[in-house]
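Pasting the structures here.
Values quoted throughout were computed directly from the atomic coordinates according to the rules given, and no laboratory measurement underlies them. Just so it is clear, the structure is predicted and the values come from calculations on it, not from any experiment. Cβ atoms are built from the backbone, for glycine too; each structure is taken alone.
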Structure 1
Amino acid sequence: MSLVVDTSIVLAALNRADRAHATVRDWLLTVDEDLFTSPMAIAEIDHLVGVHGGRDARRALWNDLDSGVYTVRWWADGVADMLDVAGRGDDVGLTDASLIALASRLRTRRIATLDHHHFRTLQTRDGQPFVLLPADAPNQSLTETEGPLA
């Protein structure tokens with residue numbers, strides 16, 4: 001199964017001072033699926049880690065990327081898909097739109113995020129809500145083949 005990962009999850013995992021760090025770290029240790037993100041999210045993560053975490057935190061991120069913790073995925077018409085998503089939602093930035101487009105591409109509704117403000121208001125093309133993890137994990141019973149496409 002595929003899981004799309006938002007900036008907020010990576011930041012919480014890297015930052016021991018983050019109030020969600022322990023929850024995210026413990027949850028990530030239970031995840032046995034491929035973690036995907038977009039180049040837009042990686043640029044945002046790299047910037048925020050560099051500004052708030054410093055050189056060591058940035059190197060930890062780079063090591064995670066180099067070792068394949070996160071798979072960065074993009075495709076030829078990704079920009080068009082991202083802009084389409086951004087055009088459908090109020091106040092949806094391009095990074096979040098890129099993750100919704102990626103979820104559609106991967107045929108999943110599962111997004112790892114702490115950003116419920118944005119992702120709870122977004123829906124798949126056929127009007128289905130996204131499964132936001134780890135928050136929805138206890139009640140989550142969808143498999144990749146059961147969930148409608150984004």
Structure 2
Amino acid sequence: MNEQPNIDIRRFVETFEKLARAERRKQSLFGLKQSEVRVLLCIEQLSHENKQIITVSEISKKMLVTSPTVTELIKSLSTNGYIERCVDPQDKRVSDIKLTDKGEKIVQKLITYFTSLFSGLIEKIGVEQSETLLDLLDQVCLYLNETNLESY
């Protein structure tokens with residue numbers, strides 16, 4: 001690994017800790033866990049991609065998590081009335097997952113919330129720095145996904 005004498009590694013650690021703390025502070029949003037929010041937004045996105053049937057498998061692929069993880073979240077969201085599962089008559093193992101009216105309403109609130117949040121960020125740091133931030137975050141995600149830190 002190349003040593004960068006002008007970069008203070010502690011600053012990276014502190015900044016990532018600040019991000020983690022900010023994330024933990026908002027454990028829920030509109031009464032939903034962060035993981036439930038991600039599933040609802042994923043279903044919304046898949047429904048706009050002209051998907052005929054939205055399955056647990058498709059959601060798990062899109063979210064990069066396991067199907068059992070998604071299944072548990074789907075159960076919770078279904079119990080709370082945000083989604084409905086319709087069993088495929090041709091294949092009883094497959095369920096089509098759709099947002100209910102309640103689910104549609106909460107998704108619209110979430111979209112409004114995130115639009116406002118990130119519009120405020122863009123306004124604060126500017127368009128150019130926002131683009132740079134997005135490019136850098138993409139690189140960070142790629143690096144973290146490619147790096148096996150357990151070997152250290």
Structure 3
Amino acid sequence: MKTVRHVLQVKGRQTWSIQPDASVYDALRLMADREVGALLVLDGGKLIGIISERDYARKVILKGKSSLETPVRDIMTPKVICVRPEQTIEECMALMTDKHVRHLPVVVGDEVVGVISIGDLVKAVIAEKDFMIKQLEDYITGAR
């Protein structure tokens with residue numbers, strides 16, 4: 001089975017981050033500009049949280065707060081669940097399902113080397129299944 005390392009090789013290692021004292025509005029604008037659903041929250045280069053569109057919906061909109069006046073630190077998820085490059089796609093999908101998260105930072109030691117989303121994992125699974133189907137079709141038809 002494919003690993004997180006393979007997913008990062010395909011999608012790239014680009015990460016997007018924001019400071020904890022930035023406004024939620026700034027975080028939303030960055031997410032929209034970069035077409036991502038979550039940002040890492042870094043303080044002095046250290047990962048201290050993650051903020052997602054879901055955090056905004058539940059902790060700002062539904063509570064009647066202002067995205068311009070609310071700092072990221074007030075709504076971020078501080079206990080970040082991370083994975084390592086050698087972990088399998090299945091492990092990550094199980095973790096996402098169990099913990100109800102859609103984005104996982106990928107770390108080596110204390111360094112963030114990428115972020116994977118549930119969409120990235122689904123694409124990898126589909127690509128692997130398509131490859132397997134093609135191999136079986138070639139075997140059955142005798143194609144070489």
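Distance in nm of label points 7 Å out along Cα→Cβ at positions 73 and 97 computed as 0.7: which structure among 1, 2, 3? Clearly, the read-out refers to 2.
Hey, distance in nm of label points 7 Å out along Cα→Cβ at positions 25 and 57 derived from one of 1, 2, 3 reads 2.3; which structure? Going label by label, the one that fits is 3. Looking across 1, 2, 3, the calculation of helix-only ellipticity at 222 nm (-39500 (n - 2.57) for each DSSP H run of 4 or more, over all residues; to 500) that yields -21500 traces back to 2.
Taking Cα Rg over 2.2 N^0.38 Å as the criterion, the highest value among 1, 2, 3 goes to 2.
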